[in-house]
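Some structures to go through are shown next.
The numbers here are math on the coordinates, done by the rules we state, and not lab data. Because the structure is a prediction, the values reported are computed rather than measured. Cβ atoms are built from the backbone, for glycine too; each structure is taken alone.
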Structure P
Amino acid sequence: MAQANGILASDAASSAAGDDSVYDKVTRRIVPLLFLCYVVAYLDRVNVGFAKIQMLADLKFSETVYGLGAGIFFLGYFLFEVPSNILLHRVGARLWIARVMITWSIVSAATLFVKTPTTFYVLRFVLGLAEAGLFPGVILYLTYWYPARRRAAILALFITGIPVAGLVGAPLSGWIMNSASGAHNLAGWQWLFLIEAVPSLVMGTVVLLFLDNSVEKARWLSADEKALLARNLADDRDGAQSHRMRDGFTNPRVWLMCVLYFFIMMGLYGVGFYLPTLIKNTGVSNPLSVGLLTALPYAVAVVAMLMVSRHSDARRERRWHITIPALAGTLGWIASAAFMHEAMLATIALTVATAAVLVTMTQFWVLPTAMLTGAAAASGIAVINSVGNLAGFVSPYLIGGIIDATHSTLLAVVALAVSMLAVGALALTLPKRLVNR
């Protein structure tokens, strides 16, 4: 009997190793490409946060005008998010993601022509329409390849595109504005929009050439490898609670997740749109220095996201892996407000807050992808992302208004701390069976 048990254990270990080998192959093929897409996408979305350092003075825009312009992106994003994901589910990820990237690169580059608040608002709104569908589309696309038990680590690899965009984009943006200002009669912020739009155009073309729509279409997989992936996905679908398109709109837990994600996004876009400003307010004035210091929180966030996600997958526990980082983020924002005039302490606090926000975002996306499959995943993921991303409109507009009214970032940072506290509280209301999957 002992020998039989040993054989069974050996077979199980061999099977697990075989699975790991196939998934490693899939990851090497699709994740780096999707990761690079998200890096350039997020760079185009939030480079307005760096442009702000010069743009407001050049164009005589108020903080409120900037906040509305930065946030109005998400109204366009909200309107086209669900249709975009449904179209991706029907026409395939390769064509649709390429379309998304190429159109937004053109619109992002056009932002260099902004002269008035109205043109700023219009271009940001159109940019939201153009980019709608990339993030939820990729989240949906990953469910075509990975079962729920493997998704936290894979989602972390993809979503680290956000901090890497900050890590690379922060010093790059500072350097562009510092060195290109005045060249060919263009301001530094205009060069910023033009230069940083080019990678999106390139990556859109690469997606069109190299991304496979599904396991069945992947010519680089053997028949046995395809069968293994299909079998694991079929087992995963058997455990999911919702499959139909309408389930993505009617399931009450989808709407609870919308609220939870809204507060996560409040924190994320507080980081994306105002981190350079908060660091500048500590007394750092040179754009390149601001960019280098802004990169630090993102570097720490990359490590934190990967470590927490690996631990989360190993334990198959999600609730506390959201709640504890959310509470850390609350303390980070509060500390950054308390030490806002001490550059070193404020940067450390902002680093904690940034890493915490990004960790909660990574862990969050394991939840809806475990609960929804098929058409329900296409609609539900898009609903959650679109409603949650309305925080991208509310957050910069609210923070800009607070700064204009109080001439201080103190209350604005407190608002971000409250949003992260709400994330921690709401995560604890989720049922254990769902979050332990």
Structure Q
Amino acid sequence: MAKNWVREYLAGRASRREFVERAVVSGLSFAATSQILVRANQEQATRGKASDYNQTNLNPYDEWRKQENIPLYGGHSIPDVRNVVVKPWKRLGVRGAYIDLIGGEGVNDGYVCEIPPGGQTIPQRYLFEEVIYVAAGEGETDIWLPGGAKRTVKWKPGAVLGPPLNTWRQHRNRGAGPVRLVAITNAPVVIDLFHNLDFVFNNDYVFRDRYQGDAEAFGTGPEHLHHKETNPEESEQKGGVDTWDSGYIPNARTLGLFKVAERGKANSRIELQLADNTMQAHISEFEVGTYKKAHRHGPGSHVLMLNGQGFTLLWKGSPRFSEAADHLRVEFREGTLFVPPDGWFHQHFNTSGDPARYLAATWGGDGRWFMRGLGGGGRTHRLGKTSIRKGGNLIEYDDEDPAIKEMFAAELKKSGVENRMKG
């Protein structure tokens, strides 16, 4: 029908040439054709897509985020994502704030979404992926494909949800207090790449290779736990990788982890392959009185603390912290979020009387899919488990700056916690 192909042209899904050819064949009058072309030019200008030969380095993601008109948090870290100020968010119909920390570097970003008791978000779908953590509150999320049945996932604090790509989703508060969702996404890369919001937010394509509406995509049974071997040419990690393969984790704070001594004394972890997405996440925990080995990798890896207290050192250049020209210390507790910048060494220290556990989400890691580029993201994440002695990015305890041990011992003495790193 004529209305359909006119609509396709106005939406930017058909070229000007295609439209004119179709108009001629269909007998559309010259006046009507001209009117539609003028309207299209006006809409393009309104969307900022008219030709501007003086335009230089306009960032589509930044421009889109300005239109969202909610607070933006930057810097190196956020002390507690549960406490950041949020404001009305028209697109979602609730309250929210964006997170764009320095280490995200145009690869990954984050947002906080707050839903009042009895409230819900406006249904959304888009072509970027997200890892959603329930920081506070109870509720549920409906996920569905066009014309398909809705799958409802119920959640409480500590849950992790990874909606399949471009599926519809709607979050709902079923508790007595506000809900706080914290999401890590790859929106910066996707929006910058296509620089067409209609394509990103109003795309009808269904990724049936990832999700076909089946309930088991969000299952929690033992069949979703898998073990896979690691390639010794890519990593010194022995014993393979344990992975949780589902779009839903009921509680990331209590999910069983597996010992991975290569990353540190008394260190445990599990990889999360969420909804067959390209973004992966992992959960890591280090026990009382211990700290992890330092390593470095590409940008975008958002570290969200789930429990415990301590600090993280970040530095650039020399493997020795005290010799680095650029270095930083981040104090962490439950709710702290930080992102190690591209190529910066970072090392986590537990100074509390409880195990310290975090969720890290990014492009890279040990998921099903591998990102070769993005600041060396995937490649350097793999090298993060290989010693610097062998050309990797992991600093063994024997090679670390002696000042590290002294600093940790002093902090434990203040906290009254036994140092388990001795010997």
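When log10 I(q)/I(0) by the Debye sum over Cα atoms at q = 0.06, 0.11, 0.12 Å⁻¹ is computed for each of P, Q, which one produces -0.24, -0.80, -0.95? Don't skip to the end; give the middle numbers.
Values: P: -0.24, -0.80, -0.95; Q: -0.29, -0.86, -1.00.
It must be structure P, since only it matches.
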- Task: Name the one structure among P, Q that distance in nm of label points 7 Å out along Cα→Cβ at positions 89 and 113 of 3.7 was derived from.
- Result: P
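One of P, Q was used to compute FRET efficiency 1/(1 + (r/R0)^6) of positions 257 and 337 (r between Cβ atoms, R0 = 35 Å, to 0.05), and the result was 0.95. Which label is that?
Details: P: 0.75; Q: 0.95.
Of the structures listed, the value fits Q.
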- Query: P, Q: which one has distance in nm of label points 7 Å out along Cα→Cβ at positions 209 and 313, as calculated, at 2.9?
  - Reply: P
- Message: Say we calculate mean projected area of the Cα convex hull in nm², for residues 169-280 alone for every structure; which of P, Q gives the highest result?
- Response: P
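With relative contact order in percent (Cα under 8 Å, 6 or more apart) computed per structure, which member of P, Q shows the largest figure?
P
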- Query: When helix-only ellipticity at 222 nm (-39500 (n - 2.57) for each DSSP H run of 4 or more, over all residues; to 500) is calculated, the result is -27500; to which of the structures P, Q does this value belong?
  - Reply: P
